[in-house]
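Only the coordinates and a few stated rules stand behind these numbers; no lab work does. Please read these numbers as outputs of a predicted model, since none were measured by experiment. Cβ atoms are built from the backbone, for glycine too; each structure is taken alone.
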Structure P
Amino acid sequence: MKAIRLKAAFFACAALVAAFVLAACSQSSGSAASASGSSSDASSQSLTKVTFVLDYSPNVNHTGLYVAQQKGWFAEEGIEVEFVPVPADGSDALIGSGGANMGMTYQDYIANSLGSATPMPYTAVAAVVQHNTSGIMSRAADGITSPAKMAGHRYATWNLPIEQATIKALVEKEGASFDSLVLVPYEVDDDVMGLQADLYDCVWVYEWWAVANANLQNYDVNYFAFGDIDPVFDFYTPVIAVNDEYAAANPDVVKAFLRAAKRGYEFSAENPQEAADILCQAVPELDPALIAEAQAILSPQYIADAPSWGVIDDARWSAFYQWINDEKLAENPFDPSSGYTNEYLE
């Protein structure tokens with residue numbers, strides 16, 4: 001599995017989808033059965049079933065959910081959760097259509113819907129991770145430690161407007177020219193391998209996956225996070241979203257789900273190795289060493305500086321959406337504070 005998607009509906013091109021669809025379908029289909037199987041006895045007849053679509057194949061973004069499942073915390077809340085694999089067109093359409101009650105997606109995917117002529121009826125109800133954990137990874141020997149130092153180097157691109165607008169904004173914020181970057185197509189399934197094979201010099205990755213992978217291979221890399229360069233790009237990725245019609249009809253179920261999920265993510269924040277072990281037990285096809293390394297990086301970000309797990313800060317949410325509006329990257333301008341609510345968190 002490669003660096004767990006560059007995420008953004010704006011980024012959801014064929015090259016990106018192709019890198020994950022096979023893994024999502026094969027891993028998630030097997031994992032869904034193991035994740036929900038613990039609730040399949042007679043007692044489950046009294047539980048309210050909730051379908052939850054994953055965003056990609058199981059990984060440490062999902063650890064809190066698997067912990068809550070394996071420890072019986074969803075059942076304690078009176079619900080039985082069925083994890084379903086992500087369709088080829090992503091989780092958003094399934095949540096928006098009501099094909100799944102809830103699911104995992106990203107703030108930038110939701111922006112794509114909000115800015116369309118016919119927005120989908122779904123809303124983010126909890127932040128899984130408090131800060132954007134993506135940025136640029138490069139070979140340590142190249143000294144690319146900031147956006148400006150990408151100048152003159154090869155950047156692996158999906159050749160999409162919002163992707164390049166983000167890189168351009170970051171590079172020019174530091175006084176360098178975006179035109180000085182050499183854009184090469186992103187055509188690999190493993191970001192570290194791409195650097196090792198000298199296919200490019202720098203690439204957009206998720207630290208907890210790609211840098212963890214480099215660490216395990218003892219491959220020296222540099223990494224800087226976008227949110228550290230400009231807070232506008234410290235957006236929420238990923239988030240838990242709910243179908244609006246389902247939430248209106250079942251607000252107590254949504255709250256119950258989030259209470260159990262909160263326990264799972266709080267446990268995972270405090271016990272990264274045990275949480276990683278639980279995820280690997282639930283999804284045996286995962287690499288325990290890589291999951292442990294990734295979990296150690298991501299666990300501190302589940303809550304970070306938020307008042308509690310799941311809370312979405314309006315200023316940070318709105319800043320990114322305002323930037324999208326200002327750059328005219330959406331089909332239609334939209335309310336920057338739309339697309340989320342904290343009302344189901346307790």
Structure Q
Amino acid sequence: MAEVLTAESAAKSSDIAVLVEKTPSIVLLDAKKFEDFYDEIRRECEAHEPDLSTEKGRKAIASLAYKVARTKTAIDDAGKALNEDARKQISVVDAARKTIRDRLDALKDQVRKPLTDWETAEKARKDEVFQRIEIYRDAGNVTIVDSSDDISAQLEKMRAETIDPDVFREDTERAGDILAATIRTLEQALERVRQEEADRAELERLRQEQARRDEEDRIARENAREAEERAAREREAAERVERARQEAAEAAARKAEQKAREEQEARDWAHQEELEAERRRADHLAAQEESAAEEKRRAADREHRRIVLTEAMNAIMQAGDIGEDQARSVVLAISRGNIPHVSIGF
């Protein structure tokens with residue numbers, strides 16, 4: 001403000017004017033001081049008597065206006081300097097803030113490391129416990145393709161599992177319950193699958209037994225057919241022999257006397273009766289053999305029907321919660337045609 005106010009003006013100004021002259025930035029930081037300073041300048045301007053009639057008066061007006069402009073410029077420059085200082089201070093503060101943040105964050109991490117390590121270990125422990133419990137739970141899932149050996153191996157594996165309280169902690173009881181439930185499930189499944197395998201083995205044995213009986217029946221029928229053919233061939237041979245003998249006897253009879261012919265005819269009649277008796281015996285034997293073969297066929301058919309009905313009954317029992325008596329009643333009703341649209345193929 002030294003360039004703006006003369007020594008005479010400074011002597012007439014109040015303390016605020018002197019203060020602003022020395023420190024223009026003060027009015028930027030204190031609105032009350034600016035108002036006081038502005039009032040001081042305004043009073044000086046209002047106290048000036050403008051004289052436009054002389055050059056000196058006009059210069060005095062221009063000089064006063066210039067003083068106001070220079071005061072504005074000084075205050076504005078002071079404001080720019082304040083801004084520059086503030087920006088530098090902000091940069092220093094930001095750098096200090098970053099250094100402080102980094103060092104305190106490092107200290108915080110150092111202080112918290114034991115807890116962080118514990119939390120990491122605890123999370124790993126809980127993850128392991130969760131995985132083990134899931135393994136216990138999944139181990140009880142038995143599929144239709146699992147054999148008794150598969151289930152037995154899984155059961156032994158689960159029985160060998162131990163629940164460490166130091167690892168499972170609050171989940172020890174729950175894990176033990178799940179493992180025990182899985183072991184019970186596997187034990188029940190093992191018993192059921194072993195029974196199913198035994199049933200299948202028995203059915204296979206019965207099938208093979210039926211096949212053996214069928215083969216024996218076939219051989220018996222074949223033997224009966226061969227025996228019948230053999231008997232037929234023997235009868236044909238006997239008939240050929242008889243015809244030849246009869247022809248010879250007739251030739252001899254023609255040469256013999258009438259008495260010899262009559263005797264011969266009597267012998268022929270007796271022999272014919274013997275042959276008829278023999279034929280009747282042969283027919284009776286063949287009829288007995290055919291009857292025995294037929295009885296075997298009927299027995300085989302009854303056994304086949306019994307096996308088919310048994311297989312159907314077992315399938316119905318396995319398909320649902322149905323008892324043996326109920327399943328047998330259903331199968332018999334189907335085989336008798338008492339249930340529409342359902343039949344059993346023999």
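Observations on the model:
- For 1, 7, 12, 16, 16, 16, 14, 10, 5, 3, 1, 0 (P(r) over Cα pairs in 5 Å bins from 0, in percent, for residues 138-321 alone, calculated) the corresponding structure among P, Q: P
- Which of P, Q yields 10 [relative contact order in percent (Cα under 8 Å, 6 or more apart), calculated]: Q
- Among P, Q, structure where distance in nm of label points 7 Å out along Cα→Cβ at positions 178 and 330 as derived comes to 1.9: P
- Read-out Rg/Rh (Cα atoms, Kirkwood Rh), computed value 1.79, structure in P, Q: Q
- Structure responsible for -30500, with helix-only ellipticity at 222 nm (-39500 (n - 2.57) for each DSSP H run of 4 or more, over all residues; to 500) calculated and labels P, Q on offer: Q
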